[in-house]
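Structures given as structure tokens follow.
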Structure P
Amino acid sequence: MNTTTPRIFIAATEQNTGKTTVALGLYASLRPRFNRIGFIKPVGQRFTEVDGKRIDEDSVLIRDTFGTQIPIEDMSPIAVEPDFTRRYINQSNHESLARRIQHSFDRSCWEKDFAIIEGTGHAGVGSTFDLSNATVAKLLASRVILVTPGGIGRPIDEAALNKALFDREGVEVIGVVMNKVHPDKLDYIADFAGRGFERLGLELLGIVPMENMLAEPTLQQICEHIRGKFLYNQKESRRHSRQVVIGAVSSANLFHGVKDGTLLVVPGDREDVVLAALSRSMAQDGGPLAGLVLSDDLRPHARLLEMLGQTTLPVILSPMDSYTIAQRIHSMTVKTLPGDTRKIERIQDLIQRHVAIPRLLEKIGCAEA
């Protein structure tokens, strides 16, 4: 296996902490320094179909964002399907999986100047099939950075637990990047958390402020999450929803305090509310509403539907009731998707400005190109 290409393994203390955010931002930040960068996510849990293959979504994001010249199946060698663990326990084919990861790493990083390896979940995820993040980092001979959420006590405690597993595998954790820190507390957290991590032998390499936009789902993501379908203006499916309002009040009071980017959820037979949304969208060219969701599979009168179709307002029909829709949207895990240009540009800027890239490279003994 290739042991010469400089590399870093991005792990985290828990799921949905920001590994992909760091990986994407780090890739962009390193491009001026390294002409050719490889990427691999050895074990993926969220996958999509690409040319008949199950490929991790984050690998697709990196490929489509940066145009990587790497076979996509080598950027995502193992996708954990629903029955993957059961089949592994029956067959115990560890050597085969380990070879697949190493071979994919070699192909992903062939003639590359640097390699980024993205883990999945916390350090122990994958232990059930003997491929925990710590095991995979050892397998690929990589040093590690840990991504933690903002705070002081909990992130330090979780970093200690995760570091212990990497230590057991003989893998060096070179530092920590804290993500989603409240902007007003950056200096305070940097001071106290930095000292706390130092007590564990970890250096705080970055502290990234919370960015609300990154947690805003697109209408397409919402539509899929609520088992809906677009009735009108699917071309606007990349709009972001900043808040959800249920049309449970009278149409006269509906828009009091409604902010730009609001998604209105209302049963289709509440025609007074639908008409109010229609009037507002026609008067303000779709703002401040991001879109309209008709719940309970109920559609308004045909003439009202026709009028909705003449606006720029995206309209989604869902079989769920209004409160279930609102609850499901509130609990969504929002992932950055290929084509989310605003989010991707913002991520690149955040990592560039708030992570000590030169220090990270120094810690892995990597001279800049």
Structure Q
Amino acid sequence: MVDGTCTDAFLPLHDLLEKDLATGEDLGAAVAVVHDGELVVDLWGGEARPDVPWTRDTVTLVWSVSKTMAALAVLTLVEGGQVDLDAPVATYWPEFAAHGKDRVLVKHLLGHTSGLPGWTDPITIEGSLDLPVAEALLAAQEPWYEPGSAPAYQIINHGHLLDGVVRGATGRTLADVVNDDVMAPLGGGFRLGVPAGELDLVADLIAPPGSDIDFVKLGPDHFMLRTVANPFLAIDSVNGDAWRLGANGATGGHGHARGVALAQSALSHDGVAQGIRLLSSDTIARVFEVQAEGTDLVLDLPVRYGIGYALPMASAPAIPDRRVCWWSGFGGAIVVNDLDTRTTLAYTPNKLAIHTVASPRTDAYVRTAFDCVAAL
């Protein structure tokens, strides 16, 4: 039932995936670990779609794990001197300066303190996939709160904000940088925008049984409702070709655990992934500059954001409390980069659990992986 490879030291991860597939906790999933420069776990199993097995090259929507891939791409531009984290966003995107947003810095976007966690005007899924138009709306609107003053998670529009900066700085899209500059040299395994000829590799998502958010207690103006419902990303919609072909850099990336782990291992391996240097130690150090710590105005959870990644925080108890940068996606996908042990873990399921930033199923993969590392 489980395919792939795994060193003896990490067999507990094989056993966990096998158990979850057998019990139905997972329908289809992949898990990968890069440790000390070696791909020590590359496992997959289950079904991508009814009667269609999950294969080595199956990809699935990883939701907000996409944000870490977007961050990695932007950091490579920082490394190359094309983007300055401390510069105003308007340096690269002049239209963004409207309504006092000239004070918003690039690092505010990456740290979820931009003051723009969503669109003020109503927007459809189709409209959100028209990146220039959707980005123009963000540039023209007023902030929802004082930028830089508090965390407010940019659920759906995070990639649009970064794309506006990347377009202005390079003349290329965020998807171009992710797909061509970062992933292609590493052998692929993650994309913003699935090529039409590869749609048959995409696993269908299974909706979670509910949510750990009590929407009834939220007032109509709560940031969570204003973001999640505008636009509402229904499972049927994100299982459709239009979403898969689109390039939403916040919640629209498709990949498998191996591709995500190999690319993200640049963070845990001093900037080098598969022998290719993507980042310097100085650029990686900036990831750990705390941008916000406290209750997120969207998620209503305690958070701790660095630049482009979350850092260890109370609402995610399975994340090791050391030099770790990470993030998870709706339903349970996750990537965790542990610099102290030179380890990156990625887990990519297609059956979604009740999971905002943590859940028992995902936590089990995280704890099991790092227990294996500790036992080495």
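Hey, distance in nm of label points 7 Å out along Cα→Cβ at positions 9 and 177 derived from one of P, Q reads 3.5; which structure? Going label by label, the one that fits is Q. Source structure of the calculated read-out (mean count of other Cβ atoms within 10 Å over residues 217-224, 12.5) within P, Q: Q. Where does the value 18 come from, among P, Q, when relative contact order in percent (Cα under 8 Å, 6 or more apart) is the thing being computed? The structure behind it is P.
Given a computed value of 1.11 for Cα Rg over 2.2 N^0.38 Å, which structure among P, Q does it belong to?
Checking each candidate, the match is P.
Given a value of -11500 for helix-only ellipticity at 222 nm (-39500 (n - 2.57) for each DSSP H run of 4 or more, over all residues; to 500), calculated from one of P, Q, which structure does it belong to? So the calculation was done on P.
Read the figures in this text as sums done on the coordinates, not as results from a lab. Computed from a prediction, not measured in an experiment: that's the story for all the values here. Cβ atoms are built from the backbone, for glycine too; each structure is taken alone.
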